[in-house]
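Asks: Below, each structure is written out as structure tokens.
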Structure 1
Amino acid sequence: MSQPNEKVVDALFHDFDQADAPGAAVMVIRNGKPILAKGYGLADLEKKIPCTTDTNFRLASLTKQFTAMAVLLLAEQGKLSLEDRLPKFFPEFPQYGKTITIRHLLTHRSGLLDYEDHIPQGTTIPLSDRDVLFILQRQSKTDFLPGSQFHYSNSAYALLALLVENVSGRTFPAFLKERIFEPLGMTNTAAYVAGLSFVPNRAYGYASGRSGWELSDQSLTSAVLGDGGIYSSVADLFKWDQALYSEEFVSRI
């Protein structure tokens, strides 16, 4: 099939394609070229702004691939080794982290506890990556011997974002913009920091309530950048996807 059946795709996204509902965007790529790209529903219910291929959605855990790339770019520069251990970059980290390496963090084999399970009761202000570090500093153990098991870890990627800042001397959003987003022409993509950065064409989050859709755009963990704080569009993600096949880009890793 050289061309996707648009009616089939429309049927898959039918629930999003409503005049008063949160929407979605989709792109189908074949042989390095988009063969179908369109939006469904609304990015902003209040302003009735439709979703398009340029609408920026919060990527959540898809952010982690960019965090990992940032670390690999620093490794390629010789500014760190994947075998470097946590205390080299966080000397204040407790003894239980002394054998955790950057490789362990990248590959979800660190054994770090899930910070979401240890957020102090009564917390109302969204956490930052540094807050995650503080939470982990108050722990006394890992879930398992670092390197011995796999367990998906948001905690590790929050630390990796801080590591990128420590090593590069740039903020995490600035490093991503300068080293990844701008070189690839991902002009609409950003690590979002409330009050400090702007996300163009942004889709907002909603939850189904008693009276219909209600704005529910941020949670306590939405401001943690390393594990989930990037916004991007399918149009920009296409550029990223294609760059991963490019020898010029890969040669820098």
Structure 2
Amino acid sequence: MVIDFHTHIFPDALAARAIGGLEQSGNVKSVLSGRREDLLASMKRAGVDYSLNLPIASRPKQVESINSFAISVNGRDGLFSLGGIHPLYENYREELKRIRAAGLIGVKLHPDFQGLFIDDEPMVELMEACRDLGLLVLVHGGMDVSFPHCHHCTPERIARILPRLEGLTLVLAHLGGYNYLDDVERLLVGKDLYLDTSFTLGRFGREQILRIIRNHRPDRLLFGTDSPWDDQQSAVSAVKDLPIDASLKDKILYENAAGLLKLE
């Protein structure tokens, strides 16, 4: 089994515009169209059994419509979805309850797109509210190619707020910090948080990635691709080719994610 814990899809009517804007702002080229059916076809090619969609609420006014879409795709055809929450959305506590009632396991935060630092008080209070409701939080870590000069979620900022977030199921994307792997090793490896592999394998030093994987808690590692920005088939192969124990590969590729998704 393979579970991709980090993908992005959009409603069909919005996908072309959303992907085009992100390609332009980040100077990157998507592998897929951003449509649900395109991701399902990619999963079939790559041997991915389940994928988790991570919506981003860039502005407070987007929250309810984003979550309505997330709820509509969750639990269908091998797709699951987190919710999207903006910390400045005034009714976020009720929206978190709606997300939980609909069966979503948590929310995605992207501090760069949302314009707040991860250790700003509204962000921390939102994560505390998620913890109190039993919702996990997945956060973009490190640099985003669309925001190369201001990084709102660094390992240092995460380390600063971890004591307040005790008991929260926290997932950091991009092995904890895209372009910040030195700080990840120094500050986050071994902590009680999850790291996903999205958009890192083949982009940073192989030995450093192996150190992080081997030294972090084996039950706190997740496979992710960042599809449509990376190819699922290539990313699956990259993990399978790592010189690590088969049992650890299984934890990364599906066992840890299956626990979070409550799969039997």
Structure 3
Amino acid sequence: MKIAQFRTKTTDGNRLGMLKGDVIVDITELASDAVTFINGGSANIAAASSATTRTAYALDAVEYLPAVNPSKIIAIGRNYYEHAIEGGSEPPKSPLLFTKLLNALNAHNAPVILHSISEQIDFEAELAVIIGKRASKVGESEALDYVFGYSCINDVSARDLQFGDGQWVRGKGLDGFAPMGPFITTKDEIPDPQNLDIEGRLNGEVMQTSNTKMMIFNVAYLVHYISQAITLEPGDVIASGTPEGVGVFRKPPRLLQDGDVFEVVIQNVGTLRNTFKKA
């Protein structure tokens, strides 16, 4: 199942929908938002799956919202071997955690502003892991039981701020720098999160291409590791790291410019598309 948060010109307020063929079926009567739906667990999934009479919208008739509104976004640095190497770093011996601030949340098809405070704005295609139930000090063998599903996320990064500050909060946390969506794909459709092709495409050209099996620390280990110190709540997001090919380390560098369109494409999960615009 694929669910999305959205709104339309003909309805009041935000809506929750389920992808069915080439339309989005409104399931707001079950849950007003993704976190509420997630908290309902398998009962909500079953109810949505069995629905027969609900309003449907064409995909181009909705305005997508961020796939979920989490209490936190935990991101992972240098989690693909080749990405660590391209940046001149040794692969980490344990997961490198940082946070994307909630003001960075953005949506599929929404513009991402090229803030004038930075001259080196870059892309990072990543698999987003959506937590399904409270996870505190969970074992690695049971960690995937705490996952609700997966989405696409672009860890947009202001490299001059990221590298210049000596820590990553500002460079990773600018307004709109975490577009995510368009859908959450429930984990029953992703039996193995470590075997998904992932690409980052800039204006249609493939810049990043890999498979999630190339992660240094897999999804189960990330959930386990993070939960030893930080309690993960339903709807929380783990941005699991980006493969090689980011703009700043290309020769010559290829950083984002006004009018660029970047897509995160993940097998069986979806395609996240955003246009970058000057402030």
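Every number here is computed from the coordinates shown, using simple stated rules; none is lab data. Predicted, not measured: the structure shown is a model, and the values here were computed from it.
Asks: State the single structure among 1, 2, 3 that was used to calculate helix-only ellipticity at 222 nm (-39500 (n - 2.57) for each DSSP H run of 4 or more, over all residues; to 500), giving -8000.
Replies: Here the read-out was taken from 1.
Asks: Comparing percent of Cα pairs over 14 Å apart, for residues 161-224 alone across 1, 2, 3, which structure shows the greatest value?
Replies: Going through 1, 2, 3 one by one, percent of Cα pairs over 14 Å apart, for residues 161-224 alone peaks for structure 3.
Asks: Can you rank 1, 2, 3 by Kirkwood radius over Cα pairs in Å and just name the one with the largest value?
Replies: Answer by largest value of Kirkwood radius over Cα pairs in Å: 1.
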